[in-house]
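Take a look at these structures.
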Structure P
Amino acid sequence: MAVQTIQTINNLIKKHKIEVIDLKCIDLVGRLHHISLPVNSSIMKKLVAEGVGFDGSSYGFRKVENSDMIMIPDLDTAVIDPFRDAPTLSFYTHILLTDKNRTKFSQDARFLAKKAEQLLKKFTGADKSWWGPEFEFYIFSDVEYDTRTATSFYNVEHAEEFYKRAYHAANPFDIYDDFRDEACKYFKHFGIDVKYHHHEVGERGQQEIETYFHDLINTGDHIITAKYILFNLARMNDLFITFMPKPMYQQAGNGMHLHMYLTKASKNAFYKKGEYGNINELGRYFIGGMLKHGPALSAFTNPSTNSYKRLVPGYEAPVAMTYGQGNRASAIRIPKYVSNPQETRFEYRPPDATANPYLCLTAMLLAGIDGVVNKIDPVKEGFGPFDKNIQDDSGIDSIQFLPRNLTEAIDALEKDNDFLFCGNLFTEELLDQWVTIKKEEIKSIGTMPHPFEYKMYFTL
């Protein structure tokens, strides 16, 4: 998108007869919020100069006694929102403090993502990182759930039911191909390029949409936008969508695999023909850093208790801190099918869409940078490469695995976080707030009786 100014935005407002300006922002855990402002002749000038005040404590940011903040529209994210009845121009935002200098807020994950790529050239020589996410989700025809003092349940109804072989299933058995076609039209409207879509391996309505590569900040925006599109489109069609990593027992989980590579002077900075996976030393060190810090990364890439119901052996779950070309149980896979040197890359398979995408991508980038700076060789560290089934490998005792639950992931983050402070990117305040929120989630779920516990223990 071209760089926008107040004048170009005002021209857009006039041309499309815009009635509403909508400012969007995610909270710390990644949930989308918005505030709408009716259009007047001076609205953009005022928004850019003064912004809109809001209560940051309600977003999970600062303490209540110091929570007044300001959101300013990022003009380059302007897009007409097709899900509003009134003509609405939507923006993602920057978050500022209310001090005299209007300081940028250190817990604004979008701000961190913008700063992160500035560290690339300094520490790796590369100019830009490129990311391609895969969106996996389930479509249900009806969903009910509730948790109260004396009640806890969920009930899911699914219009699809395969007996295995659901992967790339064809219509008429793939009943949501038209839905995905429609979703892709909205993706295009929002500037998100779709590579392909298909039915996934889950036998009760699992879908996948994969998108092309963009830089870090735009990929973060696109992840939030993709969820916004799919949730709205589902509502329009009386359907229910979830990105939960494990919404159903004994069904494939939803991941958000992230393909990534670096470029230098517009050329792939990871490519070297003839090396393993055509990945050069820079790429190997980058992989080494991500695997070395993989347990701590899990606190950002898989930040929900439900994440670890997906990350178990089987169902192609990426549970091993290893890399290889053909092993989907490895955390990092180098796709064999890539023949274009410019797209030589690896795929980090653990993440899921319960992540705050900006924190997730930024933490991954910092782990890779740390691998480059400290020359962390994944081969010497025992991370691989492995090209056979890790579960059948005789050397399995030497293989490290992802955390088994969110508690282990948070513990790993508290022990290993120095790499996140590179360039003063993360702050102690941000980490403390993140850990506090996640420990509260763990406590809440840990003290709630589970329906399956009734089945196991009620008559014991």
Structure Q
Amino acid sequence: MKQIFLFLTLFFSFFISFAQPQRVVADKIVAVVGDKIILKSDIDNSIIDMQRQGMEVPDNARCLVLEQAMGIKALVLQAEKDSLPVTDEEIETEIDNQIRGFIGQYGSKDELERVAGKTIYQLKEDFKDGFRDRKLAQAMRNKVVSDVRITPNEVKAYYDKIPKDSLFLYESEVEISQIITYPKASREAEEYCIEQLKGYKQQIESGKKDFKTVAGMYTMDPGSKETGGQYEINRNSKELDPVWLNKAFTLKEGQISNPFKTRFGYHILQLVSRSGDDAVVRHILLIPQVTSIEMRQGLEKLDSVRAKLIAGTLSFGVAVNKYSDDEASKFNAGQISGKDGSNYVTIDQLDPSLVTMLKDLKVGQYSQPTEYTDERGKKGIRIVYLKTKTEPHRENLKDDYDRVATRALEEKKNDILETWFNKKIPTYYIMVDDEYKPCSEMNKWVGNNGAKK
């Protein structure tokens, strides 16, 4: 039963259901939980999706997927009974994010629609019920385990159960924070960018050059240089600069904006096409060049900040809030997070210039202010604080308590959910197709209960 709660596979594999248009299979109901049905195609598509993602598919995969699907349906039933709030806006946002992921995978909106055999609008409509179920199931799960806590004794008991040769091996890891400033270019440099962009616009509008060619030659945006400045966007995106996004949806198809400023630099933007809240745009980004004078002033500023940090008259968190220009870390005390979202980062996850700064730094020390260029090509200066550093080691409670506690807490939540399901399952109408009844995973669903068959 615990596989249900871990959500290890993706039930409702929406994309695969239309990514294989040539495959026509007779569908049928393989399970019912309350008034919720599960189709054979749901199981088939989940298995295909696992294979597509390169996941190992166990021999009992169909049984596991059905168990998970039934668990989700049971959670949805209870969520509806408890009137848990899930708004249309939340569902639409998740669908939009999923669609953008699909577009990124297939390269363009047109290619996605070609493969799917449906428009973006039709796909979104198809996804609504599935995404609603997933959102409700998660909300119900969160409600059931919301008050679950764990004690140090429970963490130790969990750790002691792990065979010593099964404990994780960790590479050397660091906890680091940074203060980043981007020296401001002179007004003359900004005006030069504006005049260049005006010239590009004039050349494109006169027909002497096309936008795609000019963008490929001159844009300073590495993310779109190879595509001639092109992006496929959605009005409700939370990932794009709001000034840039709003400008896109004020234009008419084919129209090119006047130069405008965002936190990244100066742009001109062309609306290629639009369909509702989706649009295809092209843009050219120019970043005003910072001179050695501005860089030297920035170094002097951060050198003064470093002196206060060393003297103890300024805390690092306050310094980040007051002086850092890096939005990704400004509101978490400058912390650099690892790929798993934790505060621990392995050396290979850091950019080479950052690794160089850490080379001679000891725990508790602050680096000298150092010039660097970020992934957007923007010149900046940063100070790095090395909070902790570990040597390669096998997992232990002294160095890795938080990680062990997280896993122990998750196991305890799963046990609570198991108990919750054992109480709830007998209250639901359950039907399982004969093909799946021999599965050991179905034992708790098809027991000797009058409500089941």
Structure R
Amino acid sequence: MNRALVLRGGRVIDPSRNLDEPADVLIQDGKVAGVGRGLGAPDGAEVRDVHDRVVAPGLVDVHVHLREPGNEDVETIATGARAAAAGGFTAVCAMPNTDPVTDNQAAVGFIVRQSVRAGLTRVYPIGAISVGQKGERLSEFGEMVGAGAVAVSDDGKPVVSSHLMRTALEYARTFGIPVADHCEEPTLADAGVMHEGLVSARLGLKGIPAAAEEIMVARDALLAGLTGGHVHLCHISTRGSVELIRRAKEEGIRVTAEVTPHHLTLTDRACERYDTHAKMNPPLREPADVAALRTALKHGVLDCIASDHAPHAYDAKEAAFDDAPFGIVGLETAFGVAHTELVLSGILTLPELIHRMSTAPAAAFGLPGGTLAPGAPADVLVLDLTDSWTVDPAAFCSKSRNTPFAGRALTGRAVLTLVGGKVVHQADAPVAQ
């Protein structure tokens, strides 16, 4: 039995209940036992003074790459979960583009076991839509869901076949899970390495047009409408995609969508000087796209923020821009970047940000968490909003260092992360009584 814990005197923000007020949080037996002012502490309970801190549901990331099995040199489930805990995430969803691909019951079970063994952030596997992510025939969704998969995706590769995507949406509907798609029309994006625009022309690099994403967003929305299935659109990056998603939601189509901190804060100009840490897929777009993404996030057209944490080896990212892999790490910088760039600039309120990083992603994938309601799992985050820090990749818990935010001054980060009432990350030591 876990020892009881009282978080005393913090600003409690729980978007699931529209709560934002000073209060205490009582945690007992791994669950939230109560939220309110002047809560008594059970005999033997630990009391932590969190005045001048924010207490919130733990963050939830529905899109990470943990590389295990197959590429444990750049990340493992344990190191990824530790990085997640340091970033304030109490749950993450692991994409299936591992080696071998997570496309069967045994592979899903392996990830669940490794997560339990790590004993840190909860790791929920996402199974592959197609066997081997080859886009030819469906994986056995039912067996994977039975083993612990919470969604299916071929992320890293688009589902090119519209017939296969239709069948996946129909099949996934019977299990109540979303189909998460990487929206990219491959013949338009072929050999592209950054956004197609003035910057790519100046740099002499092959571009990926916005239409490559938008064509697949439109197709997926149409197929979700046809089947009644739930499509989740990964890492949306263009203003055209935003309008298509808005229209689909107005028509009652079951579509949810995510956006990354880097697409909300950086543009294709970050690729100047051929900086491979700004190379990602979908690519960084134009200022007008960033503005549209921010507005869409505020108004719920885009449901949530996801990091798309994608670790790579140092040598791989040190290659020429054309040859370097896509992707950046993001678990340890996601909240700091979003708080600094979106909340402190007045684009989102803090409760809105926590909603988009905790309550909304949990709801989109049907996960426990995202709430401090009594009886909920005690997946809890304590934030210091005044902590000014500089991103130092050498200090990351992740095995990889590939970030475009190195040296960036940020404000706000997790100082205490609890999963099931257990401390999995502690940046400071609040007074215990």
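None of the figures in this text is laboratory data; all of them are computed from the coordinates on show. Just so it is clear, the structure is predicted and the values come from calculations on it, not from any experiment. Cβ atoms are built from the backbone, for glycine too; each structure is taken alone.
Looking at percent of Cα pairs over 36 Å apart over structures P, Q, R, structure Q comes out largest. For the read-out helix-only ellipticity at 222 nm (-39500 (n - 2.57) for each DSSP H run of 4 or more, over all residues; to 500), a value of -7500 was computed from one structure; give its label from P, Q, R. Clearly, the read-out refers to R. Among the shown structures P, Q, R, from which was the value 3.4 of distance in nm of label points 7 Å out along Cα→Cβ at positions 192 and 360 calculated? That value comes from structure Q.
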